[in-house]
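We did not get these values from a lab; they are worked out from the coordinates using the rules stated. None of the values given here were measured: they were computed from a predicted structure. Cβ atoms are built from the backbone, for glycine too; each structure is taken alone.
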Structure I
Amino acid sequence: MVIQADRRPPLDRFRCFETTDVDEARQIVGRHFCSHRLDRSSSLDRFDACQNRAPGFRTSLNYIRYGADVTIEPGELTKFYLIQVPIRGAAEIANGCRTVVSNPMTASILNPDRHTKMRWHAGCEQILLQIEQGFLQDVAEKMAGMPLGRVRFAVGLDTRKPESAAWIRRLLGLFGATEDGLAFRGVQDGRQRALEEALVASLLECQPNTVSALLERVETASAPAILKRALKLISERFLEDINLLDICAHARTTPRNLQILFKREFGTGPVHYLHDMRLAYARHLLLANGDNHSVADVAEASGHNHFGRFSVGYKQRFGESPRETQRARVFG
């Protein structure tokens, strides 16, 4: 999806600064994001920096340009995620061990706990969504229905993919609504919070991340009360040694009836659903904390009592062994 920019910069009436002074630009941008290095790659380029910004409840919308070819090195962002969508030009983005060439067809997502270094080429202009780390964590845990470790995203976001393109349109719609005075008005009401939660939730659904496997489970709104009770028990106690009879007792139904309901809704039985949740949680732990824990530790932490069966089941579910997931470091 190629994003076209109007002649007037986005959020033009929300101007923070416009300057030809590198130090001034670094100081003001640093106040809104974090301290960072900002260096010109060539003294021949015309440095013409500008930032427009509309703060919200736990996110902010931004437009930034520097005019010249610049190198930006904030290190670890620490407290926030930053989604950068070029509307003109290109940039090279390194976040952790992952590097992407970003342009109007490839946006970038900076994970807060990974070292970041960027080169914005002359003429690059980007719109940016800043999301507080704790807010995204809260939304992810609400969606997954359980406490989670750190959430990391794949750094490159392909705006040509249908689900990514839909999310970008949603983001651009918020920019338009903000310019029309309908969103990000400085009023911290329930509507603003709902807008931001929906935007973050749809990002978690469309962009690969360390909790993607946990978000694949879908419960229909019309699911019977019996099924909802069973799912509630599984989500709350899947790390414990529970079995089919425990689930049936909590759901107040028979094993046969519960098997029929699960098969109808999910195409699998309740015990398989339980095992799949444990495997999905193990994948989350390996992707989020795999460099700090052994595979055996992750197996135990995700409710698996038999290491061999865990490894076999994991490879059947995800097409790679737990050690391969651990070594890949897909998310930086």
Structure II
Amino acid sequence: MTELLKVHGSENQFFILDRTKLEEFLSDKQIIELTKRVTNRTNGLLGGADGLLLVDNSSHKDTLGQMRVINADGSEASMCGNGLRTVSRYLSEKFNQTHFKVETMNADLEVKQAKDLAPNVKAFSVEISPVKFNQEAFPFEKLNKQKIFNETVPEIDETEKFTAIAVPNPHLINFSNNNTINTNKMEKLGKYLNGQNPYFTDGVNLNFAYEKAPNQIFVKTFERGVGFTNACGTGMTATSLAYALINYPNQNFNEEITVYNPGGMVKNNVKKIDNHYSLKLTGNATITHKINIDLQSLINNDLNKAKIFETNEESDYKNFVNSLT
């Protein structure tokens, strides 16, 4: 039997599949097709998800495993902060370790079990790295800029200011107000920049944010390859860094920033030492369901043969969210 876990970080939902436990090897093509089917929001498994997190062995020193992020449309993301927390919990419980590294596309990232956010709300703290500002990391060469920092970009919007940070997923960040977030401007811009366009040719994650209080922000993300998500870990981290750079200019800082999102809340520790940035994202790593299905039925999309076991963690997570001010 094959086991899938349905998990979430701030309601950014995924399935975890451990390829090391499969009865037979599945190719990347098979994994992509499987992902598209099980994550489908109309007829997928358990109402679908934002993507699939593929766990594999790693040959890198001090790592417990490799994480790959397959989006719902079949594209592959270089990183996922919310997903990394859930994979960290999975590997922690699999190997009985609480502090280790996980291999991702661009870096081996340090992860650590954190204090529970609330009763039965497990949490992990994960490193987000590397940080880049140069246009090649996106790319946006046709904008004729080497970087974008808290400035208008008329080719995109005549009035809003943007900051571009890759961590390593490329993010375009706007600080405005609650009214702007609730208009259709963000959706139109997100669809445009992630379709055929001359400016962000590989697409870009779009984050709209506003300050609730000092060092407290709200972030909503239109995610490349997914669309609107309840939360985006790298997006919240990149937005926290942008917030610190804008509000603490020309100084080293070490700030904990509380980030609210449509799916809950996380904490970002954002530290600058000279020109180096250290970013740590802490939030829930919730398992909502455990699914057992024979591999051939999974490959053939015969999902009605799945045996589904619901955990009690989601109700505890919702109690935590309802307690937030």
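Points worth noting:
- Test item: helix-only ellipticity at 222 nm (-39500 (n - 2.57) for each DSSP H run of 4 or more, over all residues; to 500) calculated as -13000, pick one of I, II: I
- Entry that produces 14.8 once mean count of other Cβ atoms within 10 Å over residues 34-41 is calculated, selected from I, II: I
- Structure from which 5.6 was derived, distance in nm of label points 7 Å out along Cα→Cβ at positions 250 and 298, options I, II: II
- Computing relative contact order in percent (Cα under 8 Å, 6 or more apart) across structures I, II gives 14 for structure I.
- Once mean projected area of the Cα convex hull in nm², for residues 114-257 alone is computed for every structure in I, II, the highest value turns out to be that of I.
- The maximum of Kirkwood radius over Cα pairs in Å over structures I, II, that is, the highest value, falls on I.
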